[in-house]
1. When log10 I(q)/I(0) by the Debye sum over Cα atoms at q = 0.06, 0.08 Å⁻¹ is computed for each of I, II, which one produces -0.23, -0.41?
2. Here semi-axes √(5λ) of the Cα gyration tensor in Å, for residues 233-304 alone was calculated and came to 24, 14, 10; which of the structures I, II was it taken from?
3. Suppose distance in nm of label points 7 Å out along Cα→Cβ at positions 145 and 201 works out to 3.2; of I, II, which structure was it derived from?
4. To which of I, II does the computed value -9500 (helix-only ellipticity at 222 nm (-39500 (n - 2.57) for each DSSP H run of 4 or more, over all residues; to 500)) belong?
5. Comparing structures I, II by distance in nm of label points 7 Å out along Cα→Cβ at positions 249 and 345, which one has the largest value?
Structure I
C-alpha cells in the first residue's frame, strides 16, 4: 500500500512539476552587472488550489513583493502557473490547469491579455522570430503571434507534450505520455517552423520532459523514466540529422544551459538526496561534480538558472512542496551570495534589467 501511495505521489509531482527559454530573442543592449535591479519568480502553487503567485525581489532593497501580479491587477494568476518567459517587452505566464496564457507588460506586470486555450492544459512556451509555441497536454502545440497575441495555428505533436525548444530552424517537442502511467511516451517530435508541420518523431528515453538547445545547435533532453525500474536519463540530439547521438552516464532530473556549460541536478525521492553538477558542452565532460562549494543545503531542488551577465547561479528550493519555497543565489564559484523566501513551488525566474528584463528560467 505504501508503495502504491508513493507511485501516486510521484505521478502527481510529475504532472505539476513545472521548464527554460529556448532560443529567446537576443537583447541588443549591452548589460552590466549593475543593470540587474530585481527578479520575477513564478510560484506554481499547489495543483487544483488556484494559488499561483508572481513574486518580485528587489536586489537593492532586499524587499520581496509576495504577489506582485495580484497587487497590480487585483486578481490572481490562476491555477498552477507552469512557466514564465520573457520575449520583447512582454512576460508570458503559462497557467496549466486554468488553461490560459497570461501576457503582461514586463516593467509593470500589468495584464495585457489573457489567451484562453480551452481545455488544452498548456505546459511550456518557446519563441522564435516573433512567434510563440506552447506545448499542451492534449497533444497539441499552439502557435501564437507575439504582436497580435492571437492564435495562428495548432499542430499535433505526441502524447502529453512537456518541454520544447528551437534549434536549426526546427521545433523540438518532448512527448512525455505523462498521463498514461505506466505506458509513458518515448518520442521527441520535430517540426519545420517554416511550414509548422511535423517532420518526424525521434525515439528517446522513457517519459521525456525537459529539452533545451545550445549555441552549437545541439539539443539536450532529460527523460524521467517510470519512477521505478527505469531511471532518469540525459541525451544529446544532433539537429542536423535529428537523431540521438549521445547517452550520458548520468541520471539527470533537470538542467539549464548557459554559454559553454550545462548545469544539471538530480533529486532522489527515495533517499531524499541530491546533486548539482556542471558539464562543459563543448567537450561533453563534467567539470564540477559539486556546484555548491560552501556547504549550503538545498532541501529539494526544483529548478536552476544562470545569469549570463555575471555567472550567478539561481537554485529554486521547493522545501516540502506544501510550504513556501526559497531561491538561492550562488556566485560562479559556488558560494552563496543571498537567498529569499518566495511562494509555493517556485519554477521560473526572469531578471529585470533597468526597465527591461534579462531572461532566465528555472526548469
Structure II
C-alpha cells in the first residue's frame, strides 16, 4: 500500500487555515492524511477535509511526530511557540503568519515569480540569484500575496522593454488580519448605521466607510509593518532583476480581496493591446474591452490575478504610460502560493518519509 503524506495545519480555524485546507484538498496533496490543529478555544470544532469531516485537535507536545509538512496559519504567537518542535520532528515547515521570516536560514518564496524569472533570462545574463531550499532549510515563508502579484505584473511588463517608473497603491481588506478585524469592521458598519458608538479594539480608528493610510496609536494592526513587508518580499523575489516599484498601502473598508492600482511608465510607446497580451499569461487573467472591471466581488474565489489595463490619457493610441488595475482574492492567492512552495519542498523528500 502506498504511503500518504502527513500534513498538519496549525491554526486550522483561522481564515488562512480554512482557505489553505480547501486548496490542499483540491491539489495533488488531496490523498494526504490531514491533522487540523488550533488553540484550546477552537478544540473540538468540526471542519471538512475534502469529503471527510474531522475535529480540530489540541496542539499536544508530540503533535508533529511523523508529520511531513506543517503549515502555520494562525497567530504569530502560536507559530513562535510551536515551530521548533515541528522542526525537531523533521517536518517541512511553511509559515503563512510571517513570524519566522527573520529566523536564520528561513527563506521567503514565490515559485511562480522565481520560475518565470529563470525562464526569461536573456542570453549571457547570470542565473537568478535566489537561494533555493534544501533539507537544511528550517522553514519557508510564502511571500506576501501583494509582492507576488507585483512580481508577476512587473516581470511581464519588463518583457516589453525598460520600465522607467512604477508606483502601486494597494488597497488591503480586513480579512488580511483575521476574523477579529473582519468582525470589528462589521460592528463599526452596523454601529454607524444605527448611530451607536464604534468598537475600536483592533483598529483604534474608524475604518467603516473610510480609507485610511494609518491606524490609531493603540491599534493591534500595524499597517506600516505590512507595507514594509510587501516591499521587503518584493525585493527578495526580484533578486535585483525586476523594476523598482514605489508602494503605498491603504486599508479599505472591505472584507475580502486586495486591489492594486499600478501606474507604469515604459521606455517606448505601445498600443494597449500589446500591454494586454504581455500581461495575459499564467496566473493573470486580463479583462478586455467593455467587460465589467475586476473588483473584490468578481475576484472572490478566483485563483488568478484579474487585471484591467488602460492608457493614462484614456485614448487608445500609442503611449508609454498605463494604468493597471488588479484585483485578487487575498486568501486564495496566498494559499495557492503556499501550495506552490510545498510542491517545491515535496521534491526534497520521498513520499511519507520524515527527513
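FYI, it's all coordinate maths here, none of it is from the lab. As the structure is a computational prediction, the values presented were derived from the model and not from experiment. Cβ atoms are built from the backbone, for glycine too; each structure is taken alone.
1. Considering all the candidates, the number was obtained from II.
2. I
3. The correct label is I.
4. Corresponding structure: II.
5. I
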